[in-house]
Structure P
Amino acid sequence: MKSSKDMYRNILFLIFILFFINNVNALEYSTIHITRSLAYDAQKASVNQKTIDDIVRIFSWKIDFNRDLKDGDRFIVVNKKHSAPNALIYISGKKRIAVFSYISKDGRLNYYDINGKTLYPTFLKAPLKYKRISSKFQLKRFHPILKTWLPHRAVDYAARYNTPVHATADGIVKYRKTMNALGKAIYITHGSNYLTVYAHLSRFARGLKTSSKVRRGQVIGYVGSTGRSTGPHLHYELRYKNKRKNPLTWRIPKQKRVAKFDLKRFQKRAKSILHNL
């Protein structure tokens, strides 16, 4: 007798094939030609707001919508009438980023590249090799310099001067400048909802500037004690939708992948969509 696991896979396979046959034969293509902005040009192309929101949410991990879009760029929306997109494709010159829909075993719809991975990566647990955590995220902490009780919505990692600091995920540099209390600081946006802050740096990595795109694990600066600081450490913040979260406990994003047993079928479907464009 077949195991329940095999039966489950066969049922999923049949559902996928029926879904594939039904959708490939009835796919429609809408193209957003960028002339002014995504929102303006998407409305001109009669693309609904939910799809516009999906495009921003998904592609913000790879595209700076304020700086990267230019005349002639295109977004292609592949879908069946009145349904979620089967594929979303961004084309700019020779650059192409394509993602394809896939429903996981828990019934959740997500978008994956041709290799079966989401565009967002798994965040690093910590941005550097540190000696100890000198101050945790807390709503009330006695400030060692101001001598008063204040909230500390960050994690301080004590480390040696000039210890390399790494970006915890792919992103785009929003700020790279010297600030008052934070000293030399870097703000990095990750997708449309996340932002990380790295402060009290001794110096910035060479070549890093505002609008630079960074990769997870890339060195962005070095530990220092600039600004309002009593010794060498990294002040690290994690923000979600503009609210500070505890980096040690917040459930940060983890890259998702298409199930191994479904990957070949997923890629076959993705290639078929691209072939028919």
Structure Q
Amino acid sequence: MPKDPGPQIWQADFLDRSPIFAPLRQAGERLRGPAWPTLEALQPVAPLRTASGQRLRFAPHGPKPTCFAAQYEPRIFLSGEVPTRTQNWHDFFNALAWLVFPQAKAAINAAHYHAALAQQPGTNRHPDRHKLTLFDESGVAVACADPRLAELLREHRWKELFCEQRAAVQRAMRFVVFGHSLYEKALDPYVGLTGHGLIVEVPEDFADAPQTEQVAALDNQLAARLGDPQNLAFTPVPLLGVPGWWQDNETPAFYEDTGYFRPKRA
């Protein structure tokens, strides 16, 4: 958990800042207002549950944990309580991620809990937990109906993908930000903003469905994948290169910045 920076400035127009925030729109609309939402306002409208069956709710952090059950991931798994700071963008977007991707977030929490439970005292954190944290903080679900485009992404052939195949990308791919840290950074985007992409195969008509249905389908698939982190393989996604997500990417020259659009290492 990052160090608490104290109260931050509320921006009621956060959903309108970028297309990056589109997956949060349904959950976030009711939270628009002149001031930070309270913990009570954040609570799920419909019941959500952790993998252990506990009803999910957002709760104050409380004192520094002194036992295993009070630690961050075990507390969520065992009690359903997600420690949440108010007036804090990082925790606000984490709460929204729970509301939008409840199954995937529950799968991450369960995997963390069981790995922590099995960890021997004094040993290093298991690498699988690092993978889970990477996706939880900076993950991007890449829904792709065309294997050729997925391969271009894996091979870092950025200009070919986002310029030459731009129409195909807009038709057959959807980039859905999952990581709450990425949402926080997207409030003030910068060249260099990059996520850890997890490619998800979808049918050809996936893009025709309403976005809420797309997100729900991805939530199901992500939950299954994240429950077995050993087999996770991520690929970089330079977010400002996604068509429609940054004005400058309308020109091919934008993709010539190899400091951002880095070639794949041999």
Structure R
Amino acid sequence: MRIDLASAPGHQERPNEDWVSAAIPASGGGVLVVLDGVTPPGGDDGCVHGVPWFAARLGGRLTELSGSRRDMPLDQVLAESVRATAEAHRDTCDLSHVRTPQATVVVVRWDAQYVEHLVLSDSVLLLEAPGGEVTAVLDDRLDRIPREVLGSVAATDALRNAEGGFFTAAADPAVAARAVTGRTPRGRVRAVAALTDGASRWTDTFGEGDWTQCLAVLRKEGAQGLIDRVRAVESDPARPAARYKRHDDASAVYAEL
């Protein structure tokens, strides 16, 4: 088994709001967790702790439960992790705030029989078959919203964790039911990769290669190699900024099973 991961902030003067972890439980198999914390416009989210604190608490709980409670489906793992994280700051923060700290989520868990997955919001999961075919598992609800709508803070807030909009892990455990979930027989998966949108933009925004080529970069150059490629493209002044950010926190994890 090989696991390689990397994470880099979009700006050195600001904290990285991504979270990436990998675990190999004593019982065997493995777990990958990737979160992309959502930066609140103007820094207003009703929380005294901030997004990096939230991502670390939620990511830690997801990693622990995914590895220790194999009897719990991943949507239940997410629901319990959101609940526990909310309880950790309910007495100090306004969890009813529409921009209360939140994050996109990818969780992958495997054992000798199956590879399970969960994707919520716009981070990306890639599954590679033994023959080299790559399947991208996506929650594309955010991509369905016109870019001009997302340019308005008020319009985005109205669509955040709302019917007809998009969903992220915030303070309501019920959001777990909105996640894209599934499982694949272990023998049909050779490798997996999870990317926050700061890393996946190499393919889905800049079109430097398709998902198969993206996975090939991860295999050959590692997670940091993909992030370095993204930064090189972003630094090209001829390229437009991606989704209102020229540089974003970027994280990637690659695992050969």
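Every read-out reported here was derived from the displayed coordinates using simple, explicitly stated rules and does not represent laboratory data. Bear in mind that the values here come from a model prediction, so they are computed numbers and not experimental data.
Details
- log10 I(q)/I(0) by the Debye sum over Cα atoms at q = 0.11, 0.15 Å⁻¹ from the coordinates reads -0.55, -1.07; which among P, Q, R: R
- For 16 (relative contact order in percent (Cα under 8 Å, 6 or more apart), calculated) the corresponding structure among P, Q, R: P
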